[in-house]
Every structure is written in C-alpha cells, then in structure tokens.
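What follows is calculated from the coordinates using simple rules that are stated; it is not laboratory data. A quick note: this is a predicted structure, and the numbers were derived from the prediction, not measured. Cβ atoms are built from the backbone, for glycine too; each structure is taken alone.
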Structure 1
Amino acid sequence: MHRRIVEVLLLLFLAAIGVNWPELPYNARLADLIFIPLAALVVVLPQRRWTWQWPDLAVAIYLLGALPAIAVSADRTHSAMEFAREIYLAIVYVVVAMAARHGMSRDVGKGLALGGAILSVAGLAFVIRQLFGAAPWPPMGEVMPLPYIGDTLRLRAMTASEAMLACVLTASIPFAIALCTANRIRTWCALTIVMIAAAALTFSHAIAGLAVAIVMAAWPLLNGRTPLRRVAVAAAVLVCVVLNFAAMVSIRSITDGDSNYTDQSLYHYAVDQRQMQIDDVIVTYSVMSYARIKQVAWRAFLEHPIAGIGLDQFHTATIRAHDEGALPPLYREIDPHSALLGRLAECGIIGGVTLLILWGAWAAMARAGGGTYLGYAAAAALAGLVVSSVNADIMNFRFLWVLAGLLRGLQDANGMLTTSGRGTSGAAGTR
C-alpha cells in the first residue's frame, strides 16, 4: 500500500510539474504541494544505503558555487532565498533518484510523458475552440505580434509562458517516443504527434531544443537508416540556427535599389534598430531583447568576474541598462534568460565553472544510462534543454532536476531493464 501511494503521488507530481497554478509564496505551485508528502514517503521506503557518486558531488559543488555570490550580494536575504530554492531543486533530484532506485523509473518516465500529453491535449482543445470564436483565456494562450508573421495565437497551456510549455514538452516528448515502442503503441504515437503540434503552436525559440531532443530520442529507431539519420540531424541543426538567429535579430527591411523587402509587423521584442550595408544592399534590422539581455549579462560578468553581482540580483544590471537607455521599460527588471550567461553574471567565474562541472557530470550519466529506453529518453530530454539554455534559465526548471534524478537512479540500479532480467539493449524494453 505504501509503495502504491508513492507511485500515485509521483505520477501526480510529474503530471503537475509544468502547471503554473496556483501562485503561492516563494514561487511555489501545485507540484510543490504534492512533492512534500511524496518526498516524505520516498525517504522512508526501504532501500540500499545511499552511496555518494560523482554526479552527487557535482550537485554539491554547484550549490557551493553560489555561496560567494550570496556574500557579495547587495540583498543577501533575497539571495539566500534563491539559494534555498536551489537546495529544494537538489532535493527533487535526490528524491527522484531514490524512487528510481526503488524500481519506479518507468513511473517517472510515464509521469513526464503524461504531464506533457495532458497539457498538449488541453492546449489544442483551446486552439480549436478559438477557431470557433470562443472567448480568449490568457492562461491557455493569447494572440501576440511576432516578427514576419504578425498577430499569432501562441499556446502556453497553463504553464508560465510559451517558452516554458516548449521546454516542458522537450522533457516529455522523448519519453512518449520511448513508450511508442514499449506498449500501447498507437496511443503513445498519437499523443506524441499531439505534443509536437502543441509545441509548434508556442512559436518559441525553445523549439530548437525540442528538435534536438526528438532526433536523439528517435535515434535508436533509425538504426540502419543512415540517410534518414543524416536528414534528421541536418534538420535539427537548421532549426537551431534559424530560431537562435531569430531570437537575436529581426530583419526589418532589405533594399538593393531595384527591389525592397519590408516587415511591417509591430512587436515589443525589439529593443534597438540598426542598419548595415553590404555592397549595394542596405539591411535594416532590430536587435531583439534576448540579444541585448545577453550583452547586459556579459558586461555584468566582466565587471564582477570572480563572484558576480549576487545570486538572483540580475535585475540590478537590467535596471542600470534601462536607466542608460539600453533597455525599454518592459525589460527594466528581467531574468537573464540564459543559463550560463546568467550564472556568470550573478555568480562570476566560480558559479560558471561549477555549472559546467554539473553539466559534465550529467553528460557522463546520460552516456552511462543510454543502454535503456528510459536512459535514451532522459539523455535526449536533457540535451534538448541544454540547447534551449541559450535562451532560457533551465536550472530553475523542476523537470530538469527530475531528469537528472532519473539518470542517477538508473545509474545506481545498473539500468532498469537489467533488474528485470530482460537485457539492456534496444529502446523497446519494458520493466
């Protein structure tokens, strides 16, 4: 009975992990309320003694890397609260790893897949209702002006933003792909298509990371199909290049004397407008907010290279940039929207190096856990989120730490499939 309750709570936690409701103090949400009893029950489950391994040390090093940034912070209380949230995410990692060690790896994968599927089905139902004139509801999505295409309905499906939904689905879709080969093939294949469609309707830069995650998750299924693999890799690279370019600059006009291209779209993402000339061609372009925020982060790092400007104090740099005219009022207080650059700005070289150490440890875990279908899925999801980290603060995502915890549990259990005596090769095994 105890184990069954844990399994149910685990599925509920993972299904709710992307939902931005209710708005509780300290950025807590529904998933965090479910996590409290889940963690308490997982900890008392009988299991082998926890043995520290390199990934666990890397998590500890990552946390310690923020301490100097707290010491130099202008608001130590606020920085200490952010550090407490980082500790909470590390606890999520440990609890999920313990659950995976106890044979619940498949429940973790299914929970992540179900969470993305539920949001996607609800999101597409909302889009269909909008086509028939239903009243708008911002928590599900709203019409926004975008470069090149103008006013567009963008889906967020009860998550914090369109980019967040794309990142949630980056963590979910690889497991749905894996489940397509395990059981209920038609159901999971249909849900995978639904989730990909929902991700496309976010019109987010994070689709670049999703493209990488999909290719990696489907890689075992393309075994022996070298041309198809090459096409898939090329497509993923193209998506990454195009979307990251679009997040940096937007072409407003191209004039070469005989012809003229002009984008008349009105949108708030542009923070500056510039012009360049190549021979007889004049290109006018807008500098996008993501590019300018990265410039602000880099300057903050160069000015405070050792310990940064303080943990969770990036807004002090953006306020300064706004006062100098580099950012409009909408971006006066904004997050870094870049995991590594944000870490360098807030925590200096100490924080940046410790983050890279953590990512390296996770990459090693992903390689070691790649023999199981869950290992492939978790590695693919992690890789996709790291790609998205160029324009997203992924280290604050609960599901990122769930993925790392799953890989840690698989590593400690020597692979889920071997415990059931069915072998470790192939993507189609079941528990």
Structure 2
Amino acid sequence: MPTAPSPKDKGAVPALAAAFVTQFVAGLGFTTFSLLVSALAVATGLNSRDFGLWVTFFFIGTALSSPATGRLVHWLGGVRLIVFALLGMTAAMLVNLVGAWSATMLAAVLYGLCYGVQGPVGMTVVTERTPPARRGLFLALRHSAQPLGGVIAGRVLPLVMLAWGWQSGIFGTVAVLIAGVLFTLAVPALFRLETVPSGSAVRSGGLFARMLGTVFGLFAVPAELRLLWVAGLAFAFNQIAMIIFSYLYLLEVVGLSPVSAGIFLSNLQIAGLVGRPMFGWICDRTGRSQTVLGIIGLIAAAAILALLNFAEKGMPAWQLFLIAISCGIAGQAWNAVFTTAMSYKVAPERLAELNGRSFAFLSFGWMAGAPFFWTLIEFSGGYEWPFGIILTADLLAAIALLVSARRERA
C-alpha cells in the first residue's frame, strides 16, 4: 500500500482555516445559482425547471476542469491556481446579469470550470498538513464550508434580492468572492502544496494518439480505487436526489407549503453541516473510513424509504425534522469520508491529481442526476421510479463497501 503523508502536524489548523474560507465563498456562489432560479424564470417567462438545469451545466464544467488539477498545480502552483479560480468564479457570476437562460447556463459552466480545480487543491492542502489521526475530521470540517455557505446564502440573499432586486444577489456574491481572492493573496503560504505533481511524460506516437491517450488517462479509474469511485458515483446521484428532489417532492407530491418545505431544506443543510465533521471524527476514531462510507450508504437508502412512506401533509414537525436530518446526512456527509478513504490508498505525490480526477468522475453523477430524475418523472408519472433506482444503487454500493472493507481487515 502507498505510504501515507507524514504524521507530523505541519500547520494543519491554519491550512484548514484557509481552505475552509475559500470553499465557503465558492460554496456560497454555488447556492446563489439556485436562489436566482425563480427570479430569472419570472424575468424571462420561462419555467423554473428550465433554469434548474444550471446544476447539470455546472458539473459539466467541473468534469472538464478537475482532471487537469495536477497539471495546473505543476504549472501555476496552489496559490495562483486558487486566485485564478476565484477570479474566474467572479467573472462567471457576473454573466448572470444578462438575465437570459443561455447566459445562466454559460455562467454555470464557467463557474464549474473554476470550482472544479479550487476544490481539489483545498482538499490536498488539508490532507498534506494534517496527521492521519485527525485527517477525517479536518477534511470533514473543510467540506462543511460548502453547506455553511448555503445556509448563509439561503437566509441572507433572498432578503437582499427582495429589497434591491435579483441583481443585488449577484453583486453581493461577487463581493464575497473578491474577499476570498484578497484573503488568499494575504496568506499565500497556507495554499502552497508541499508535494507538487511532476510534469507529465511525453507520450510516443503521433499527436492524435498522444491527445487521445491523455484524455483517457485523465478519466481512467485506477484499479485500486475502482470500487470506491463507483460507489461514489452512486452517492453523487443520491446527493442530487436528496438536496434537490426531496424538496421538490415535498412541494409537488406531498403538498407542503413553501414555508414548511423551506424549513425542511434549511434543516437538510444544517444536517450536512453537522454531519460532515461528525462522520469525519468517527473515521478518525475507528480508522475505518470505507466502513463508515458504507454505513452512510445504508442511511441513504433508509432516508429515501422514510421520504416515500412517511412524508405527508400535516405531519408533525418532529417527523419532518427527522426526515430532513436523514436526507441531509445521506446527501452531504459522504464527501469528506470518501476523500479520507481515498487518501489512504494513494501515494502523497498523486493526491492533487487524484483528488481532481475523482471530482471529475463524480461530476458525471452530479451532472446526470437532474436529467435522470426529470426524464423518469415524465416517463413514469411520479417520483417512485427514480427514487427507487437510487435506493437500490445506494444499497448495492453500501454492501460492496462493507464487504470489501471487512476483507481488507481480514
């Protein structure tokens, strides 16, 4: 097995704080796209579901850029790459001011291109500088920045847009992103990677063969990570189901009021915010991150069952709260556990590369989740088919992870 990063603590807390800040501002911008949907639909006369496709275009961007993270770090270094990524997100957010469907989809792609390299660099910085005994918790805390950005954006930006128009939400987000750029420039040492990926060797053969080999190489699944990445793909589909379609299900099928459904969505985000560090801590305490990931898969299946069988109009508040918590844990707590499990299976010099490549691979699940749901809803006339398929995938992934982890321990 490849050697793990040095157990010596090399400024883990400052590195975590720095990566947390940049992920927070990037995550806040991610949530802004969702908050703009209804306003843009009204402004253009289109359906909100049309603008909801932004999430697919966003993950097209991450899938294209994330595999190149290792090479970009080699060329630019961690500091400049983070700065350029945040500046790119700022420019992408401003494209939304056009107020057209095509402009919003373009903005989502551009934002995703920048987000796709920012995230893996932050994960690598934290992994490099954190002792293995605290790695799960620290990676989970870093991942918690994204739902925290969502919680704050969801409570602040709607009020801002109501008072000064939907464009003010964009300008507010731009201000936060610029603050992230200034913060990165103020503490560059915290974003410098210790193990910089080496330059890629030049392949023999013609130009076309080299280009084709590069593309396949970037998206190829390493043999030692095959089970982990395939399970992650199932959880990526589940994440879209939990954070987007559980909310729509409660509105369209169960018939909850927008206020009650909004409370559900807020509680879901809070569950992710608390659940990520909790499961990261469990990984550190047990040393069995793959087993923990399998348990989260079982929780995901149970969350879907609870949503389909117990959610009803007029349900007690505590029941809605429990369903929201289970959906939040199922949809958002797995990311950091996945990253922790992978960090123990790869050599330190490949962390930046494989963090980027895994993010690109998982992006296929995130980008396909919404079209998958919408297509099956139209085809079957309800939510049971798409939720049922994802439940089955969660169960299979959980069983495979738990069986594999037990064999490895044996």
Candidates 1, 2; Kirkwood radius over Cα pairs in Å computed = 21.5; producing structure is 2
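Computing helix-only ellipticity at 222 nm (-39500 (n - 2.57) for each DSSP H run of 4 or more, over all residues; to 500) gives -19500 for which of 1, 2?
1
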Working back from 15.1 (mean count of other Cβ atoms within 10 Å over residues 25-32, computed), options 1, 2, answer is structure 1
Across 1, 2, mean count of other Cβ atoms within 10 Å over residues 81-88 reaches its greatest value in structure 2
From the coordinates of one of 1, 2, percent of Cα pairs over 19 Å apart, for residues 185-280 alone came out at 60; that one is structure 1
Working back from 5.1 (distance in nm of label points 7 Å out along Cα→Cβ at positions 233 and 329, computed), options 1, 2, answer is structure 1
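Starting from the value 21: which structure in 1, 2 was relative contact order in percent (Cα under 8 Å, 6 or more apart) calculated from?
1
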